[in-house]
1. Which one of I, II has mean count of other Cβ atoms within 10 Å over residues 417-424, as calculated from the coordinates, equal to 14.0?
2. Between I, II, which one scores greatest on Kirkwood radius over Cα pairs in Å, for residues 137-272 alone?
3. Name the one structure among I, II that helix-only ellipticity at 222 nm (-39500 (n - 2.57) for each DSSP H run of 4 or more, over all residues; to 500) of -17000 was derived from.
4. Computing FRET efficiency 1/(1 + (r/R0)^6) of positions 97 and 513 (r between Cβ atoms, R0 = 35 Å, to 0.05) gives 0.40 for which of I, II?
5. One of I, II was used to compute mean projected area of the Cα convex hull in nm², for residues 41-288 alone, and the answer was 16.5. Which one was it?
6. Consider the structures I, II: one of them gives 12 for relative contact order in percent (Cα under 8 Å, 6 or more apart) as calculated from the coordinates. Say which.
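Each value in this text was obtained by applying a stated rule to the coordinates, not by laboratory testing. If you're wondering where the values come from, they're calculated on a predicted model, not measured in any experiment. Cβ atoms are built from the backbone, for glycine too; each structure is taken alone.
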Structure I
Amino acid sequence: MKRKLAAIVSADVAGFSRLVGLDEAGTLARLKELHRAAIDPPLAQYGGRIVKTMGDGLLLDFGSAVDAVACAVEIQRRVAAAGADLGADQRIAFRFGIHIGDIVIDGEDILGDGVNIAARLQALADPGGICISGAVMDEVRARLPHRFVDEGEQVLKNIARPVRMFRLAIEKAVPPAASAAFTARPAVAVLPFDNMSGDPAEDYFVDGLTEEIIATLSYWRWFPVIARNSTFVYKGRPKNAGQIGRELGVAYLVEGSARRGANRVRITAQLIETATGHHLWAERFDRAIADVFAVQEEIAERVVVSIEPEIHRAEKQRALRTRPENLSAWDFALKALSLQERMSRAGHREARETLGRALALDPELSFAWSLVSLCHYHEGILGWADDRATALLASRDAAQRAIELDELDWLGHALYGMGHLWTERDHAAALESQERAVSLNPSAPLGRYFLACVHEFSGRPAEALPHIDALLRLDPRYRFGSLAIADKALCYFLMGDFAAAHACAEKAVRLQPVNVRARQRLVAALSALGRKDEALAAAAELRRLQPDFSLDYVETTYPFQLSVERERFVAALRGAGLLEP
């Protein structure tokens, strides 16, 4: 077998199975025509070779990275033009991944890490988009007139080392009606924080803080984050939010300053809407510096969990000002998230209808599938579904779809783990999924909450408490805080601290009176404390809010691994007259 250095291009059709399911003959005919009119001519022009075809996929080989990227751009433009007049259920969009490296030639085939990296990059590309490696970027940087977005280092499946990835921005690569989710989302830039200490030696701390915020914000994947290389050009320059927004193409800016003195540091941060210049959020942090890196990490997490909901609020307000016919899939998904936060049966029903509109516009929006999963999850565990078991299965299936579309979707992994827990009682698989979700986004409170739930029902309630405390400390205004505190109450109940369980359950009920999970734990705590009259009154209120509360509900939505914990909880509920003996 021979080796050579080559530019490898991996391509596939986004959502091919869905297109074939809708119209197999038509999809295959359109794909054949695209090969003739949009793929073969650019390949001949730029000297590319088709190594092999794989149903909806292609593996291409070029002698030059410049030719590989130029060819991919031309193919994407031709494919987009060919589909401009077609509906979303007919339009074909390719995803490209490009890497340059050493490959092994095996007959007509090519093998090696270079091929695998190109395939992994292709999986991260948007429909109609192109992702390239840092090695390719080094070759084309000054040779092609295209704009590149630095996505930082990516951990790719079965690739030993992280790979620097760049997303190639191609104007009109996808017709507007296709509304690729990533390009429709508001971008965020974190500007270099100002060093207010008067000592240039402190720049390392301030720059490190900025980089930590960029990295932490990037974990969310709910909006594009501009890379450090693009934002640090503004270091030391006057900052005009509107001008920077236009130059970087961002809707929001994060900026701030840091001042160190003796053993303390004061950090200020703010979120600005570039179109209006309005300050959406600002906060000041005072910390003792014992460990520089620990402080940077803590402040970055606090900043990010504070601005994430503020961006969603601002985007929701923008969507409300937009004519309904002009709303994107992203807009509808954000509206659904807002409806979910009401934690009501009607709100979730409306949220699912809204997500249906989002997915009609963009069936491959993983964020929307994750929110569909979250809707079904809440409806199942809160007793709002006609069939709880079916709702929890639907939650698991929607989460699996989100992961298939985006393997880095942390919320999809988290909800898929909860699906293992509720539908299969597979506590080990649930824990594995939750740990994966938290590793993908350590600053997401919901990920921490689900990890706590797995510990709580796996006979380890004491291990769940630190995760709940961490998420509430990170985000005191956590959108599902009432549920988290209700689970804290259950942890204390299982540990035998009924007074603490009662205090937490009462707090959760005060935060959200319609939260039936909180009221279930309140009844159990009062019953265990022997406060029978109060327990009976709490049980009556629970029956009013949840008339179908039953032992079957407990069996479906309380996946205790230890039978002794289940029996203790059921006995407390029976003591308040809720369940039949």
Structure II
Amino acid sequence: MSLSVPASDPTIVTREVDEQACARLIGQHVHPVLARIYAARGIDSNDDLDTSLGSLLPTDTLRNCSEAAALLADAIIDKQRVLIVADYDADGATACALGLSVLRQLGAEVAYLVPNRFEHGYGLTPEIVDIAASQSPQLIITVDNGIASVDGVARANQLGIRVLVTDHHLAGDALPQATCIVNPNQPGDVFPSKNLAGVGVMFYVLLALRAELKRRGWFADRAVPNLADQLDLVALGTVADVVRLDKNNRTLVTQGLKRIRSGRSRPGIHALFDVAGRDPRRASTYDLGFVLGPRLNAAGRLTDMTLGIECLLTTDGQRARELASQLDALNRERREVEAQMQASAIELMESIEVDDRFGLALFDPGWHHGVVGILASRLRERFHRPVIALAPAAGGEVKGSGRSIPGLHLRDALDLLSKRFPGLILRFGGHAMAAGLTIRQANVDAFALAFDEIVRSMLAPGDLNQDIEVDGSLAATECSLEVAELLDRQIWGQGFVAPTFCDTFQVVDQRVVGGRHRKLRLSRASSDRSDSNQTGSNQTGAEQTSSEQTMDAIRFDDDAALPQRVECVYRLNVNEFNGKRTPQLVIEHCRPA
């Protein structure tokens, strides 16, 4: 379902390419299409493309990582009871499963607790500490949360429970008084990659722990675990959390995908591919971010993330399949809820002069607060404005989730709002591009006005003009199966976006498929553009003459008929149908040419 409220037509901008870097990459045997794409993303040479495990940043450059390793080594050797407190999204679930799997291999006595989104809220709250205390832990480890848990850590300290915080979110004005904090974004940390996901932080702590235990002789009569076996979890959590894929994160994801593609992923991940009808041998970042990630997240959004964690933990294939099927069913339910919320959002937006607003804060008493983050994303994509979607919670409170646009740091905006309008926000936290908050339902209208005022003070009008960045044009012979498969194998994601291209086509044929998608047959005359930079195979899967080429294309979730001649922004991907693989253009934006 697509939102039908009109939006301004975006400007299509071609990314600048460092021609010297492009030529250098081609000289180092990088495919010319990839060389052009990489050079537009700051890649200068093959050294920047090294994603071997040896290229990872060392653990001792991450602040307090060695101290955390010593703390955990003591806990293992002294047989202390350890409890992991996780977040309820895919990053938190993978970080929790990673910590449990490795700590148990190392001999730790470890259990876990994941807060319920609807009953407990986010993070290590005092209430969660009291629940945790019933298990008599001597050490609590937070994963993907904790940096803002000042009160929760204080409560743990009162009870004599030490806390190791592992997190990647931005710190507030005060840090919790934990025994140890590992977070690349805490003040004073000089770790070069500030973009580790929560699961990435936990992986670094476990690398340091293994080294510490080696130093202490722990493995004299024990097997040393191969932590590379855990990289399928690290890759999934990293991509699903939409953190920036800098070189260090691309290395983690590349290595994780290699394991998945080679059939060495854990049963739960394999089962998630299976229930989604995807082939893990051709796993991509798309699968992690848009296929597996949403199925894991559905548990945290609608029920309890324990289901997702257990799916990732089990070593039994049949059990994994059962749990993955439950997650798949929850994800279908989540999509239905989301569709209903989008329909009501359309009605709300029709009563708002969007062009007069800088920041949008929307509330509906029928919305599900486990799904408001997805709704905010959809509205942000449509209107290119920071959006906060709000839904009712218990005790007269409202919980919201926000998504931002380039140029506005959403957590900073909420921090500024809380200072200018004291008491309006009860709790908040998050990132530059995403944040969560709680307010009182009675203050919804006041918050909407305040949010627009704050965003207006932080953005210029030009920031609301949406640009679609593309990687130029693709020659006819570049729209080949060879190039499509080459692009499919690369690591794309936040901060290292998958390539899109822009060309003008004639619409030869079009029809609606699946009730809501438009299937297209497109053509372009070779005289329309120069093919002087053509590369790749002539294996296009399309009908060709000396003057014209036709190719398959599809536009998902939009069944509107297209005019005869269109300018399209598209991705080149592989379509597999009845065992046959062909190149296909996936249309992301189009307009009359």
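1. Here the read-out was taken from II.
2. Structure I comes out on top.
3. I
4. Structure II accounts for this read-out.
5. The structure behind it is I.
6. Checking each candidate, the match is II.
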